[in-house]
Structure 1
Amino acid sequence: MSEMKRIPCVIGRGGTSKGIYIKENHLPEEPNARDRAVLAVFGSPDIRQIDGLGGADPLTSKLAIIGPSSRPDADVDYTFAQVSFKAPVVDYSGNCGNISAGVGPFAIDEGLVKAVEPITTVRIHNTNTGKILIAEVPVKDGYAAVKGDCAIDGVPGTGARIMLDFADTKGSATGKLLPTGKAREVLKTSAGDFEVSIVDCANAMVFIKAETLGLKGTEGPKEIDGDKALLDKLEAIRGASAVAMGLAKSEEEALAKSPAFPMIAVVSPPADYQSYSTGRTVKADEVSFVSRLMFMQVLHKTYAGTGTVGTGVAACIPGTVVAEVRAARPAWGDLINIGHPCGVIDVEAKVEGDEIKRAAFSRTARRIMEGYVFIVE
């Protein structure tokens, strides 16, 4: 084994994503060396990631780096990385809410946080955004619980309910809830001018109505990912929004340096549609509105956790395009039900003025494999 280096790791599912969880002291400290090691762990760049642990899909090419907290108000530090399989890029510009769901259980199981039954509260410092996430993790016999009755669309079966509160994540990328100071605006892009809303909570996001793009809003992966002209238009909007937020100098730079963030969501009023994963009919009366989230230039097959928070918060801000499509359904208190390609995800969101009072959703997570990954240095 002298020609290879072994790195302790865990493969874990967090929500509807799957990622690699590694302690920070098991990766090189120097940034370039760390990125080279991360790319080797995943087998990137390679569209099959055949020589690493990546699953050749944006939802399974994710990394959580976890270590002792560098802040007195948190239990652990957590750095998220989206690993591209098309280019040698490790994107640290945002966070993943689904992978975040596995951070609390990992910290408990690895002894970074003392296990307290029946619920252990883990305060997580997300270094990407500088924000604190609060995870409420069920615990049994000294370890994070796995079995439970919490079901989430896009994941078979049920599991122990982990509550994640992102109320402290306003302005994660830009420092402002409304980065441009407007709830709605006309964005000039290389593909034309489009009416959008740009909101920054948990992750920076840009929202556009489906009808603006000539879509119904209930399209699935086959219709959207198979339409190159549409994908190019959506990327132009995403890139232009990054420029408007001050996150990139051009649309081209946004794609090259930050392909994952900001995210773009296509929203529409409630409607019936078929679940991509199960084929069941998602009824219009189950959802507050429908949304299709783009991630890494393809349609997210479910819905990102941070995207859930950002979308829920955007729906509570008067004047946004999300609030407009939400208005088609009477509000159900603070609970917002977002219809995604596989079903429905719920988020508790409450915004008062410029303050976010609640931004919480439930996930399940579990450890799948632990051991060593071998990389060639």
Structure 2
Amino acid sequence: MVVSGPRRIGVALLGYAFMGKAHSHAYKSMPHFFYPPPAIPELVVIYGRHEDRVREAARNYGFKRYTTDWRAAVRDPEVEIVDNSLPNNMHLEPTLEAIEAGKHVICEKPLARNAEEARALRDAARRAKVKTMVAFNYRFVPAVQLARQLVKSGVIGRVYHFRARYLQDWLVDPNAPLTWRLRAEEAGSGPLGDLGSHIIDLARFIVGEITAVTGVVRTFIEERPLPEDPTRKGKVTVEDAFAATVEFENGAIGTLEASRFATGRKNYNNFEINGENGSIEFNLERLNELRVYLREWEGKGLTGWADVLVTERKHPYIDRYWPPGHIIGWEHTFINEIYHFVKAIVNDEEIGPIGATFEDGYRCNVIMDAILESARTGKRVTVTYS
């Protein structure tokens, strides 16, 4: 007997490296956990510049075929979803072409190298009838969504402070090669776009709109060995670290910091929110936990912070995984993200406010540009959108 099931939805993946691996795993795993799935992703074609590498990636990830021509992947008639996981300088053109070809698009963060490119993508998405989403996967951490619920529901009252740090140390070695992430023409910015875009998005997602910024950036190692010839060096054209103060529309103030020179920090994405009635703290390296403090506890003889293990069935997405107390991992954020995107396509639902729209991606790019402008001029910059 043949058992019928949900329809299949074809996927083209642009890029096979770090994010390509994370995204392809999510497409394959989503129907297993989110059963019955809104649709079953079919891995149709994967694109990469190097034929030997993309061939191996296709075999490893389970794609039907591979190509070294991204246009062929975007135009493939079996494809409904184009997943752009390429470097930042390859976000604009393939994403625009995919939208114009009537494909649904999920694009890795940051949406673009700068606000001008992001605005072009946002405008194309507005005109189109397809679904578009920016892959800010940390929105889909259950503890992060719980934090948002606590803020939006008024549990901690009026928000006074938001402070966030995203710290790594993989560039501390001055002999680390000059990869694309260190070239402004490819990346747009350094840890501001690579890491800071995440905490800017989380600030907007949880607290609200940012209205003004001040910023400082610094490049610590100005030359690095070329990947193709380690005996020669090239110029680093992005910042190695940034710090910024931010002002929110609701009156809260905040600080943002990102660095790839934070010795001992591997992937430390941390934020703390202080409100009139309580506080919340999150640390990605302990992503199943949310630290909570409520002033009302003091009246009951309780003091200090509580560590909430966000694995109960009532918590966001957890009912799709394991019994209470059984933790999930970093890779599950992508599974949750892909489920949200595919469900929005199949059921014609809105991407926002839970998923990041191209408008969200554009606004994040505007804020990043404002931080760079402030760092260049030494002045406070008002954030404005068009």
**Fill in**
Structures 1, 2 compared on FRET efficiency 1/(1 + (r/R0)^6) of positions 61 and 213 (r between Cβ atoms, R0 = 41 Å, to 0.05): the greatest is 1
**Fill in**
mean count of other Cβ atoms within 10 Å over residues 165-172, calculated, reads 23.1; among 1, 2 the input was structure 1
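A value of 9.6 was derived for mean projected area of the Cα convex hull in nm², for residues 141-244 alone; which structure in 1, 2 was it taken from?
Values: 1: 9.6; 2: 8.0.
Here the read-out was taken from 1.
One of 1, 2 was used to compute helix-only ellipticity at 222 nm (-39500 (n - 2.57) for each DSSP H run of 4 or more, over all residues; to 500), and the result was -5000. Which label is that?
The structure behind it is 1.
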**Fill in**
When distance in nm of label points 7 Å out along Cα→Cβ at positions 253 and 285 is calculated for structures 1, 2, the one with the largest value is 1
**Read-out Kirkwood radius over Cα pairs in Å, computed value 20.6, structure in 1, 2** = 1
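Computed from the coordinates by the stated procedures, all read-outs in this text should not be read as laboratory data. The structure displayed is predicted, hence computed values, not measured ones. Cβ atoms are built from the backbone, for glycine too; each structure is taken alone.
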